[in-house]
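Peer 1: Each in structure tokens, the structures are laid out below.
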Structure P
Amino acid sequence: MMEDVYIIGAGIHPFGRTDGRSGRDQGVFAVRQAMADAGIEWTDVGCAYGGSAAAGSADIMVNELGLTGLPFINVANGCATGGSALASARNAIAAGEFDVALAVGFDKHPRGAFNAKPRDYGLPEWYGQTGMMLTTQFFALKIQRYMQLYGISRETLGRVAEKAFRNGVHADHAWRRSPVDLETILNSPMVNDPLTKYMFCAPAEGAVALILASGKKVRELGADAVKIASVAVRTRPPGSFEVFAPSVDIDNGGKPTILASKAAFEQAGIGPEDISVAQLQDTESGAEIMHMAENGFCKDGDQEQWLREGRTEITGSLPVNTDGGCLACGEPIGASGLRQVYENTVQLRGRGGGRQVPGRPKAAYSHVYGAPGLSGVCILER
């Protein structure tokens with residue numbers, strides 16, 4: 001029988017730009033903060049999993065944290081790197097091998113768009129030469145199609161971004177901490193139709209660390225613990241239209257998010273109606289809208305009414321991206337998925353301050369999506 005696993009410590013280095021501090025240094029900062037939150041020392045950590053896309057190998061953090069000989073596994077899984085590190089750390093404890101584990105992610109991306117290489121995704125060089133490696137184009141084409149199929153308006157895209165920047169004001173770790181009104185968002189420079197510059201997140205810097213523990217260790221420490229009810233990571237099924245896909249199948253297949261969401265809900269033994277707060281991947285405004293349906297929270301097309309009625313606001317029936325998500329925080333790839341789980345830990349502990357969801361939330365949901373088509377979902381319970 002698998003052991004229950006809990007988060008007992010959470011640390012974060014502010015997202016954005018931090019000149020003079022490497023990505024790995026930001027990771028060390030987050031780890032030390034998480035250990036202090038958990039009330040443990042580095043020598044208490046039994047194993048570690050971590051990753052970064054652009055800031056070096058995570059295992060070298062032991063130079064600063066301490067040479068204890070622990071197994072430290074480097075994780076590389078695109079935007080799902082953090083979620084995959086969390087899944088691995090959780091499984092190590094659930095299997096009874098360790099009582100304390102670390103999941104950490106960090107990054108320090110150069111300014112400008114992500115510079116993905118065709119060969120890294122099994123694609124020919126001409127694919128990049130024609131501009132198809134630009135994710136802004138893919139995201140725009142995908143949401144254009146979705147808007148046509150389900151009647152989503154540009155105003156709804158703008159409302160997602162407006163909410164994100166409004167929530168980011170109350171998050172100390174967010175990069176963008178100033179509100180932006182709907183008119184400014186809609187009339188800002190167009191990047192890829194229908195998405196304007198305020199509807200996209202930007203590559204960033206930052207780090208997140210989570211300390212996981214067994215029930216035995218939680219009792220020993222008397223920790224302020226949050227239970228990991230489930231973690232699921234899934235890749236794309238046949239017929240799925242994902243990042244860097246060169247075409248759309250006539251017979252539209254499933255989606256990795258749908259698979260991961262279903263698996264996570266089944267593991268946790270609950271459904272979408274039981275979730276109090278959700279963090280959904282929002283690399284751009286359209287992603288949050290589509291992911292609301294793919295994760296089972298509403299039907300395709302219902303997002304128009306949900307956003308208009310404020311259901312995803314902090315005081316709504318399902319608060320979404322309470323810290324501003326990727327739009328307000330930016331996206332350091334290695335840390336982004338763990339930021340979502342960090343935020344849900346804060347919410348379930350009741351430490352959200354101005355962004356705290358009212359009514360003592362009991363179940364929190366996080367979803368990360370990455371190229372070339374994989375998703376990770378984590379459900380926490382208080």
Structure Q
Amino acid sequence: MSEKSIWKPFWSFHIQNTEQWIGEMEKKGYTLTRFQPKLSHFTFTEEAPSHETFAISFDRSRQHPLPNALKVDGWEVVNKHGKWAVYGNARQKEEVKTSIVRDNLEARNSKIVTFWWIFFIYIIFSIALQAGLLLPVYLSGDSFTVTRIESPMWFLTYIIFAGQFVVTLIGIYSLITLQRESKRLSEEDAQSQILVHNEDKPTTLSVERQNKFKFGWMYAPDKLERWLEEKEQLGWHLTHIRKGGFKFQFEKSDTKLYAYSVLFEGRADRNAHAFHGEAGWERVYVSGMSWQQWSVWRQAYSEGKEKPEINDDPESKQRAAMRVAKIHTLMFAPIIFLFGFNFFSFMLPDALEQGYFSISGIERFNTTVYPFIMFLFLINILRAWAYYFRVRGQ
């Protein structure tokens with residue numbers, strides 16, 4: 001009985017492909033007998049095939065429970081190791097009625113994506129900080145001399161640089177691959193993410209339509225809710241929110257009462273979306289990012305009845321609003337610090353000393369634009385915190 005060991009790097013970034021690959025190995029007469037996820041190592045033994053369909057799951061509890069419904073449908077554990085497990089089913093994929101839950105796997109992928117985004121933001125911030133420190137020197141008219149000193153540990157310097165380059169490539173690959181994997185794992189149809197696809201419908205001249213742009217609503221989602229509800233009361237029914245969430249399309253209709261709710265979920269949660277749908281809420285919009293997802297929901301109600309709320313727990317509302325304030329503060333505060341350091345340390349003193357119209361054109365441009373950028377990001381932070389305090393005060 002022969003064995004075959006295969007190293008498959010980044011297999012967890014391609015779950016469906018890995019499942020299909022295990023199935024192909026099974027058809028060739030090789031059954032998976034050993035599974036080492038961290039080492040990306042798969043061991044197959046030459047045996048008669050016993051499964052047609054495979055599924056891989058990730059469980060933080062390491063228990064890998066198999067509900068009775070899955071057992072009845074023919075699923076069984078083929079191999080497991082730590083948080084990972086491979087399930088097999090003797091039926092063809094088309095005949096299988098149930099599926100392995102992917103929620104923990106999607107949560108894991110979302111955390112990996114978040115880690116790499118933080119890594120790249122740090123790299124960009126470091127480069128921008130160094131460039132900001134050196135830029136005034138290069139823009140000044142003073143002459144200077146650059147001296148290059150060879151490092152006594154030059155080989156170590158090159159090794160570290162090569163390591164950083166490899167890590168950066170892995171990060172780029174991870175972000176791109178996991179973004180695609182998130183789309184492949186999603187069981188929802190693309191049309192369910194948008195309530196109505198106006199571009200797919202023939203234009204009817206008898207229906208009056210209007211487009212409105214709403215920028216920065218994620219810093220004050222409660223104001224967006226009120227604005228959409230007022231539009232409905234004025235007879236303008238929301239039919240579509242463009243990708244990106246800035247362009248809103250309305251259609252003239254009868255006046256109706258709708259309760260709108262804008263949710264910041266942090267990461268995609270299909271179970272929560274299914275729960276809201278079962279409770280009678282219609283999902284109008286969901287952002288494309290799985291690690292920082294916004295969604296817009298609505299529900300019609302009648303005159304005289306209490307306005308429905310998708311979340312009536314004050315504490316959870318405050319926690320969600322706090323997350324909105326914190327994440328935008330963490331995003332924009334470093335930018336304000338970087339621009340403020342350059343502006344108050346170099347640009348403003350030069351402009352005051354030499355005169356605004358005596359400095360070069362690029363220096364005048366930076367001296368004018370930097371305060372505007374700092375003000376813009378500061379306003380966004382203040383709007384996010386104002387939203388939190390409004391929620392807390394309710």
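Peer 1: State the single structure among P, Q that was used to calculate helix-only ellipticity at 222 nm (-39500 (n - 2.57) for each DSSP H run of 4 or more, over all residues; to 500), giving -15500.
Peer 2: Only structure Q yields this read-out.
Peer 1: Still on this structure, I have one more. Taking mean count of other Cβ atoms within 10 Å over residues 21-28 as the criterion, which structure among P, Q has the greatest value?
Peer 2: P
Peer 1: For relative contact order in percent (Cα under 8 Å, 6 or more apart), the calculated result is 11, so let me know which of P, Q that is.
Peer 2: Going label by label, the one that fits is Q.
Peer 1: Rank structures P, Q by FRET efficiency 1/(1 + (r/R0)^6) of positions 85 and 365 (r between Cβ atoms, R0 = 35 Å, to 0.05) and report only the one at the top, that is, the highest.
Peer 2: Largest calculated value belongs to P.
Peer 1: Assign the value 5.9, calculated as distance in nm of label points 7 Å out along Cα→Cβ at positions 29 and 285, to the correct structure from P, Q.
Peer 2: Traced to structure Q.
Peer 1: For Cα Rg over 2.2 N^0.38 Å, which of P, Q scores largest?
Peer 2: Answer by largest value of Cα Rg over 2.2 N^0.38 Å: Q.
Rule-based calculations on the coordinates, nothing more; no lab input. On a predicted model such as this, the values are computed, not experimentally measured, just so you know. Cβ atoms are built from the backbone, for glycine too; each structure is taken alone.
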